[in-house]
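Several structures are given next for inspection.
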Structure 1
């Protein structure tokens, strides 16, 4: 499947390819369709850079920029310029995707990722993920803010702490009323 890198987004112009990518993993967002149903997609698909790199690494798409093919290394460099602590965030993204979860940007929840078990529109994201760097201090205020947010939207807040080049430790926080 062909795609094109335009600024900091990747666009799959072919509608059939868009339908396939979205229906087989809920990758990207169809342009102009706020709550997409896989059978009703009739628009190009916009992928964020992390999704695009993951799909490129897994040979599901090719990416071009100015009609030149983008390599995995070039795409990684582009992502590193766009995202703070990209290597750590990508490791967490990849960890969830490789396990079959659907993982989307969590910006609307004030965190790094929202994770679905089945997919947007099928279930609500039960998990909010914040990537932390090992040995980076976590303030009690930060944990309380995260917990209050997660509780308000009925989700479990998970700290993802990358360990080395290929492992991630997870710390799930549950909140209850006494």
Structure 2
């Protein structure tokens, strides 16, 4: 059976594939390193993963339900753990995929006003922004892993641990 090629299916495929790599990256971070950060002005490992999930929650609830609750971006009151981060990332992605599964493709062209953003992009652009946002922070996490002496997973596909087609 051929892969679906409609834009919503392509978006969902990208979201699932990149989240798989993000979770693979999370699995590589030693639990005791979740609070580590390269310099004082940067997010820690844990904050990077949390930020990915929180931004997705904020934007998907806002874009797809009109619920722009800024509390979704608040720092948690408890220490983050790998299992807690995994759960938050999975829950955020499941919500997104569920909503996209019911979205009418024609709605992708509708301009969306986002709080504190001076331009109204079409919904399509905001959904691709979510993917780009995760890729951006996943790249930062790859640099962090290298700084603690670990080789990050391949950036684009979930491959077995240690398999990097871009490294010989």
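Laboratory data are not the source of any read-out in this text; all were calculated from the coordinates shown. Keep in mind it's a predicted model, so treat the numbers as computed, not measured. Cβ atoms are built from the backbone, for glycine too; each structure is taken alone.
For distance in nm of label points 7 Å out along Cα→Cβ at positions 23 and 159, the highest value in the series 1, 2 is held by structure 1. When FRET efficiency 1/(1 + (r/R0)^6) of positions 39 and 63 (r between Cβ atoms, R0 = 35 Å, to 0.05) is calculated for each of structures 1, 2, structure 1 gives the greatest result.
When relative contact order in percent (Cα under 8 Å, 6 or more apart) is calculated for each of 1, 2, the greatest value falls to 2.
Looking at structures 1, 2, which one was helix-only ellipticity at 222 nm (-39500 (n - 2.57) for each DSSP H run of 4 or more, over all residues; to 500) calculated from, given that it came out as -18500? It traces back to 2. Structures 1, 2 were compared on distance in nm of label points 7 Å out along Cα→Cβ at positions 71 and 95, and the highest value belongs to 1. Of structures 1, 2, which gives 3.2 when distance in nm of label points 7 Å out along Cα→Cβ at positions 47 and 127 is computed from the coordinates? Working through the options, I get structure 2.
Given a value of 16.1 for mean count of other Cβ atoms within 10 Å over residues 55-62, point me to the structure among 1, 2 it was derived from. It must be structure 1, since only it matches.
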